[in-house]
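Scrolling down, you'll hit the structures one after another.
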Structure I
């Protein structure tokens, strides 16, 4: 399979404007993500998808690949689709790599890439939850999947609800999984899902992957044991100092 890695890196951010350019140990965050993604053994090419000249200039500064995309995209998925439209090369799949995870482990990308066998429509990662606080935190997206490792639903609520057990003991009786926000799309599926209207479940939970499920697409899931660390605010940078 020929797989394109795309790193969406928009300039505007409500909680952290221009965070793609935030300095992390002498390098802009977008460079950190690009370098980690480039270590993947299964990506044929890595491209940063941005909507701002300042980010494009930064990428040029470290000789990276970039594609200028519309500032009006509502999601990284839409930005990935525009990159594919502009690419002169053809690819079988695209992997959407979060632009705010400067220390993403390349093995996670390869784990997801391993799902993309031609039959798989969409793929993503989940991680087993170790602390009940994450199960109950609405900012942590949970996922349940079937015996074929296909996602059945994603929710900000705790799923499943263990009716006959006190919440503080749920992890003793059931395994819960949180969603790791990296996606793999088969090219034809990417072109289709970006044309779908917003769905009811998506609107309720504010999770775009529910649009895909609601329209009958299958999302293959792989389990990672590696913790991801995203940067949403300047304060999050302080938590990453031990990485560099």
Structure II
């Protein structure tokens, strides 16, 4: 499997299972309706685990443009490869969101509130405050990338994985994302990944759904810019401390 394919499939799985757990919790008449934030944050952490297990041996399992840029800024990943990784991540996120929409199509159409429909695909603030919302995304991604830099060398050899230890090596990053969601996710829904938010938000704009509202595009730059800033800051601090 090429690195491009691995990032595409890994991000597809991340969004399929991550947005899928949100759909199961918030959409009307699902088996998991109203099961709460613990289920959502746990589902996202396990989605990361699955994605890293599959993509890790072939690409390092960045599955996130912010991680790719952060590793490159820290000198742990070649800048020349960032474009192909980010393209694969956005494509994977878009396709994963499409699969979620198809799976839960009937439940989307039974859900009257447009905000609940959009919330399956993209993040939104609990309290709308531009600079606090941006800071929340910066901080969450800073924790993600800064910690990743300390438990991986991010090499891409024949056996190169994000963390090592084969499939068990995916557990630390899964726990990391789970922890971020539990502790810092309550303000904005912790996108901490530009592809995770923007790819599905674009899909939301394209697919038919009853009661569909807008894509809240005025907010959409925050879960893109915030994670990038957080990743770069993490890389700079890592280099300063090395």
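What follows draws every value from the coordinates through simple rules; no lab data is involved. Given the structure is predicted, the values throughout are model-derived calculations rather than measurements. Cβ atoms are built from the backbone, for glycine too; each structure is taken alone.
Supply the structure label, taken from I, II, corresponding to relative contact order in percent (Cα under 8 Å, 6 or more apart) with the calculated value 23. Structure I accounts for this read-out. Out of I, II, which structure matches -22000 when helix-only ellipticity at 222 nm (-39500 (n - 2.57) for each DSSP H run of 4 or more, over all residues; to 500) is calculated? The correct label is II. Ranked by FRET efficiency 1/(1 + (r/R0)^6) of positions 63 and 135 (r between Cβ atoms, R0 = 30 Å, to 0.05), structures I, II are led by II, which has the greatest value.
With distance in nm of label points 7 Å out along Cα→Cβ at positions 183 and 207 coming out at 3.3, pick the structure among I, II it was computed from. Write out the running numbers ahead of the final one.
Numbers: I: 1.3; II: 3.3.
Computed on structure II.
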